[in-house]
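Next come the structures, one after another.
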Structure 1
Amino acid sequence: MAFTLTVNGATHSIDTDEDTPLLYVLRDELGLNGAKYGCGVGQCGACTVLSDGAPLRSCFVPAASLSGRAITTLEGLRAPDGTPHPLQRAFLAEQAGQCAYCIPGMILAAEALLREKPAPTEAEIRTALDANLCRCGSHNRIVRAIQRAAAERQR
């Protein structure tokens, strides 16, 4: 099945089976490896991307169903000159990624939160990330990183 996807501001012509998950198209067809395969059933958050600004688990959503929507991956958060996004800088500063497998999903979930609530409370951050799992136990550093990024955006 042929369709188009808009990913990180660029339009791509895709020709794949209509049931192919977005994650596979991103990684295998477009070479975007930020989103990770974790559980395959949308429960861990490693595959999180943004669809029209809202978090979306890309591992089980058919890519063809997203034609016409704006998809943002971790790679799409960087500025055109390659400058890291404020969330990326904050995650580095807080050493929030021990193994870093969950971090792309965490950053994209945090970006969706900060777009909706520029100055979230700690409880709001924890609630927004509740469905994103970190097996390393870096949650406290992840929360601090999001607080840091929110503060930076307020300046």
Structure 2
Amino acid sequence: MESGLSSLLNVSIDFGTSHLFFPRIVTWIMVGLFGVVLVTKMLPFLSAVRRGEKTMPIIGESRDNYRFFGSIALIVAYFYLMDVVGDMFPYTGYGFLYVSMVFVFLMSLLYMHEKTKKGVAIITAISIIAPALVWFVMAKVFYITLP
């Protein structure tokens, strides 16, 4: 009897996968909420489209392909390069810092309509200050390691 009770009180942790516990919970919560949104919002909208009361947005509308595909390319490059640069400076967060500076600068340039010296100077300052501030708060204040 006692061995059965003591086995219930023993906890073994697999440290190789324990860091995935909460992300899995959050992922399944997000999947469930996405399903709720689909059922409550999307299905009534699609039935209104079938009845002809509403039209599908985006389909048939013009799109700025330069900014659309540029944004996708920058986001993919951002996550890829953060890992690559982070491996050059392990456990320092410099991968996040340096790549975020370049990412914010290029993304701001991509969406800037009139490129003036003043505008470029402002986005240069923002692209240096904002990631540096986030890096400082995360790494030095909260001791959270960044990639």
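If Cα extents along the principal axes in Å comes out at 44, 32, 24 when worked out from the coordinates, which of 1, 2 was used? Answer by label: 1. Each of 1, 2 could give helix-only ellipticity at 222 nm (-39500 (n - 2.57) for each DSSP H run of 4 or more, over all residues; to 500), but the derived value -9000 comes from 1. When relative contact order in percent (Cα under 8 Å, 6 or more apart) is computed for each of 1, 2, the one that comes out at 24 is 1.
Where does the value 0.60 come from, among 1, 2, when FRET efficiency 1/(1 + (r/R0)^6) of positions 36 and 132 (r between Cβ atoms, R0 = 41 Å, to 0.05) is the thing being computed? The structure behind it is 2. Where is FRET efficiency 1/(1 + (r/R0)^6) of positions 20 and 92 (r between Cβ atoms, R0 = 25 Å, to 0.05) largest, in which of 1, 2? Greatest value across 1, 2: structure 2.
Readers should treat all values here as calculations from the given coordinates under stated rules, not as data from a laboratory. Since the structure is predicted, the reported quantities are computational estimates derived from the model, not experimental observations. Cβ atoms are built from the backbone, for glycine too; each structure is taken alone.
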